[in-house]
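As structure tokens, here come the structures.
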Structure P
Amino acid sequence: MNIRKTKIEGLLIFEPTVFKDNRGEFSVPFQEEIFKHNVSNKVQFVQDNESVSRKGVVRGLHFQNPPYDQGKLVRVVNGSAFDVAVDIRKNSSTYGEHVSLQLSAENKLIFWIPPGFAHGFLAQEENTIFSYKCTSFYNSESEGNLLWNDPDLNIDWPISAPLLSPKDSNAARFSTFASQF
């Protein structure tokens, strides 16, 4: 497995080795020992989530505030997605900056997003299946979200009119956001 750092401290991209032959292919998308060696021995996953989205759906930018903050290990098992993580750690030198990348069933990349980041994605194919491991259970009272296309975040989304939930359509602007991280 190849592990790549990003321009923002803490965000990592895991690239599993894929073995192919005439029967198909095999890979190991998660191995606890490799993950803990590269991230932390203290990280423990407590919940797996999976969403199926139509082409053009944007979900995010979501996060959970402390003490229910979540780290997420995300990947696409069918289709493809434009994935984004925004640094909302107020004492970070990269506060308000983001990393974006293409996740797909084809490239098999896995993105580690630690607590202190808002996260979202755009489904770029019909029936995109997005899978993620979480370090904390969902807690509705601690959830927050930022406006997906906020000009202050300067995310170059490859879509102008996505399908959005009412919650995501009415998300907070970054300029009025008070981070709890």
Structure Q
Amino acid sequence: MKNSKKVKLSRNQTLIMYFFIFAFIGWLMETLYAIYNLGYFTKRGFLYGPICPIYGFGALLLILFFAKYRKHNLKLFIYSAIVFSAFEYVVSYCLDALFSMHWWDYTNDFFNLNGRISIFYSFAWGIIAIIFINHVYPFFKKKINVILSKIPYSLQAAILYLLCSVWALDTVFSFIRYL
């Protein structure tokens, strides 16, 4: 008798999938925002491909460490504003130290710290965390589970391995380009 239990992605594989989904959505938001502000398409982010890893890692931080505050919006807001401001500062500092380039600059924003973070975006990260944890992530989780239930595990895993490989190559070529 065949084993009728369907093989699913592991927790780590699922997190990798969320990384790519939200890194792409972040790139899309950045791109649309730039089109709105500039009136034309401009490449956003560090990589050649259509993902902004900072959004993927941010989503993973929220999923892994902040989902437990789903019913505690004030804590979620405060912790997220602090952690994501620190995260944004560190990423900005590292990109600047490695490549002498700025991917964002808040120098003209009120109450900024070295142009890397500002009070406005700290506040925004808190609000975004509340929206993400209470609405966006549960929505995507539900929809993705339905979609994945219709795709064989071997194809899911192959797609993840392909995405990881392409991202690794993209990262290497992007490092070479900016160094």
Structure R
Amino acid sequence: MPKIAEIEGTPNPNAMKFILKEPLTWGITRSYDNAGQARDDPLASALFDIEHVTNVFYVDHWITVTQDGGVNWQELMRKVAEPIRAAPAADEQSERLTSDATTAIAGLSSEDQQRLDKINELLDEQVRPYLQGDGGDLYVLGLEGNKLSVHYQGACGSCPSSISGTLTGIENLVKSIEPDIEVVAV
């Protein structure tokens, strides 16, 4: 059962990041925008059972919970802390699944997969650590020609600055290795 070590605000005023003493997963992200998506995840389901919770995102030692803005965070934090503390910590099977995971997107040519690997390496080094520090992340959905489709997760998913400034910054960064790329958030 993970213990909450710290609770941090995020740039998104409707999201809080809970830092845990034990990991929930080993590198495998879980992101849900509604209760229907979370039905097979006991932790996320329990959080969506709490009124006002609109998004659940977790990986490793932290979980971000987003609310609809209709309740005071002090009140809501007490409620969401219970299922977080009751969740099982990650196990060795989760660690093995992580090591077997790949970043390949089905149907890419070997040349496009190499392009995507370089883009992901750049995002891993210069973008994801900052997004994760703010309780979110970025997932690459696809690469078609010069169009890179990305999806924001966690606190970043509903943060106004993600779609404007952050997306422009990511596109400019990726253009340093792919000058004709267009980055779109899906």
From which structure (P, Q, R) was Kirkwood radius over Cα pairs in Å calculated, if the value obtained is 16.7? P
On distance in nm of label points 7 Å out along Cα→Cβ at positions 20 and 156, which of the structures labelled P, Q, R is highest? P
Here helix-only ellipticity at 222 nm (-39500 (n - 2.57) for each DSSP H run of 4 or more, over all residues; to 500) was calculated and came to -22000; which of the structures P, Q, R was it taken from? Q
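Only the coordinates and a few stated rules stand behind these numbers; no lab work does. Predicted, not measured: the structure shown is a model, and the values here were computed from it. Cβ atoms are built from the backbone, for glycine too; each structure is taken alone.
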